[in-house]
Structure 1
Amino acid sequence: MWRDVAAVATTSDWQSPRLAAHATGDALQVLSRQLYADRYNGLVSKGTPTNAPVAQSVDSPYEPKTVVIRDCSDATHWLKYRADTGQPADSESGGKHLINAEVKLAVDGSWRVTRFAVEGTGSC
């Protein structure tokens with residue numbers, strides 16, 4: 001999901017179908033709203049985050065339908081810039097963020113993030 005988010009964030013394309021390929025429900029709404037706000041404010045993102053997701057829990061070891069994932073994402077090289085000038089949007093650098101996510105099995109057999117929480121810089 002985060003690779004697709006980073007790709008569409010280069011243009012702040014809040015309507016990209018790539019978002020719905022890996023996210024649904026609250027997660028998709030949060031991503032779309034953030035990208036819409038970035039587009040509205042003339043911001044794009046450059047670079048990519050580094051992720052190291054680990055399954056924390058599974059609802060059933062035999063036929064799982066929900067997995068909780070914990071990730072320490074490094075956004076040091078994934079930053080926001082002014083779309084018109086290419087200049088950094090602010091003076092803050094990225095950093096490591098704790099991400100907790102719920103991933104559910106969809107009817108079509110794919111897995112999608114249904115909700116997630118990104119903690120502040122330095123949280124992991």
Structure 2
Amino acid sequence: MKLNTSQRKIFRVRNKLKRNSKHNRYRLSVSRSLKNISAQIIDDANNKTLLSSSSLKKNFTGDKKTNKTEISKIVAEDLAKKALEKNIKKIYFDRGKFKYHGRVKIFADTLRKNGMEF
């Protein structure tokens with residue numbers, strides 16, 4: 001089966017993570033669209049999603065107009081808070097097909113500031 005360009009990028013990044021992963025870490029998968037960003041912490045050993053956070057929730061879209069970088073920071077802080085409540089500190093950062101640039105980089109930096117290690 002032939003894969004298109006975005007599927008190849010996703011496969012390449014995920015394959016490197018899974019090859020080098022240890023069983024004591026979970027994978028943080030990030031996806032973004034033109035307006036929103038979402039992330040999940042996934043346990044690949046059991047194929048389960050442990051935590052998730054998204055900018056589509058009602059508490060992220062308030063009356064104020066916020067730009068996309070601020071929304072990325074808010075979602076990252078929310079996910080880090082949920083992860084620390086479940087004693088998850090060490091993760092692998094799966095950027096998927098997105099470059100480590102812009103909102104994805106701001107998301108990762110905010111997670112690091114809030115106590116996540118990757």
Structure 3
Amino acid sequence: MKTFRDLKAWERAHGLVLEIYKVTKDFPPDERFGLSAQIRRSAASIPTNIVEGFKRRSDREFAHFLNIADASLEETKYHIILASDLGYIDRGKSDKLTVICDEVGKMLNGLQKKLNP
């Protein structure tokens with residue numbers, strides 16, 4: 001792999017961030033600095049940590065950043081549940097986002113296993 005863009009996990013995580021930005025545009029204005037900002041930040045942290053880890057000098061360091069990305073993914077999953085329970089995201093969209101999160105999680109776990117056999 002020449003660049004982080006070659007990683008399917010990064011590509012899918014980036015797609016998740018784009019979807020999160022789309023749905024949060026419709027959140028109530030009073031959530032602009034609350035849940036909207038939190039879910040965007042946690043979602044963006046996933047591909048950001050993949051990128052940072054990719055440029056590290058060792059598999060151990062890369063695995064560390066993948067672990068951080070996985071933790072941010074879990075945080076994002078919770079924010080999706082919260083937004084759905086508050087009525088900010090409809091059930092269909094929430095389910096779609098959760099499926100994407102599950103796919104990203106499997107990809108992250110696969111990468112971690114390759115780095116830590």
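A few points about this structure:
- Comparison of 1, 2, 3 by Rg/Rh (Cα atoms, Kirkwood Rh), for residues 48-87 alone - largest value held by: 1
- Answer label among 1, 2, 3 for the case where helix-only ellipticity at 222 nm (-39500 (n - 2.57) for each DSSP H run of 4 or more, over all residues; to 500), calculated from the coordinates, equals -26500: 3
The numbers here are math on the coordinates, done by the rules we state, and not lab data. Since the structure is predicted, the reported quantities are computational estimates derived from the model, not experimental observations.
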